[in-house]
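See the structures that follow.
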Structure 1
């Protein structure tokens, strides 16, 4: 099975039963690999959005503790490519987390990005290659 890189939207949707995409995210989770990867920037965004809604981040930490979600992205080693992606897409709303996920997709060529963010249709890995996406 192809590896999946998970973005903020699906994780928030999984953790919030009242999220409009909760059912979709839950269904996708049934088809996802046993473990998905993400980056600390996405974890930060998820925790911020949960906190903003008055929710606890315990569910996310449970996913991390169980190894269902893994954070293995090394920003120290990848900061220059991430910086270049953010510069390339400076006219679009590429967040730091989006840039990290695109870089992760460059490093894992067959990976799919599990996202709700339509901006990923515009991003390219290695300058020209479209990204494989799991999205509604």
Structure 2
């Protein structure tokens, strides 16, 4: 049975119709194209003039739509799915992230200071900057 699911993708939060099943969601093909721009065609998943071949179409397509986990895998993107909560997150492809890291150029960002005031990296344009990153994992 189809329900509304929240998809986080490319810094966007969108709702789409999907059917939760065990550890994935099945999304109607037209709905997936509407929210991601990717359409399943005979040559694979296509968006604009880019197509990504799909090896095992049978593992991807079911009566109630396209498997969101298999879709992410075909595009080489990590995915986090929580069918019970109705949430799906598509991560950035590792090849894209690797290019960003190798460029040694920090992305534009804004974060709060300890007192809560926002500070942007661009606030320090023209000055040397040293960034420290930390994660608990």
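Just so you know, all these numbers are worked out from the coordinates, no wet-lab data involved. All figures in this text were calculated on a predicted structure; none of them were measured in a lab. Cβ atoms are built from the backbone, for glycine too; each structure is taken alone.
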For this session: Supply the structure label, taken from 1, 2, corresponding to Rg and Dmax of the Cα atoms in Å with the calculated value 14.2, 40.
Result: 1
Exercise. Mean count of other Cβ atoms within 10 Å over residues 39-46 computed as 14.5: which structure among 1, 2?
Worked result: 2
Problem set entry | Among 1, 2, structure where helix-only ellipticity at 222 nm (-39500 (n - 2.57) for each DSSP H run of 4 or more, over all residues; to 500) as derived comes to -14500 | 1
Problem set entry | Highest-scoring label, criterion being mean count of other Cβ atoms within 10 Å over residues 15-22, among 1, 2 | 2
Seminar exercise, completed: Working back from 4.0 (distance in nm of label points 7 Å out along Cα→Cβ at positions 71 and 119, computed), options 1, 2, answer is structure 2
For this session: Can you spot which of 1, 2 the value 0.75 was calculated from, given it is FRET efficiency 1/(1 + (r/R0)^6) of positions 7 and 111 (r between Cβ atoms, R0 = 30 Å, to 0.05)?
Result: 2
Exercise. Quick one: distance in nm of label points 7 Å out along Cα→Cβ at positions 31 and 87 came out at 1.9 when computed from one of 1, 2, so which one is it?
Worked result: 2
Exercise. Given that distance in nm of label points 7 Å out along Cα→Cβ at positions 23 and 79, derived from a single structure, equals 4.6, which label among 1, 2 identifies that structure?
Worked result: 1
Problem set entry | Structure from which 30 was derived, relative contact order in percent (Cα under 8 Å, 6 or more apart), options 1, 2 | 1
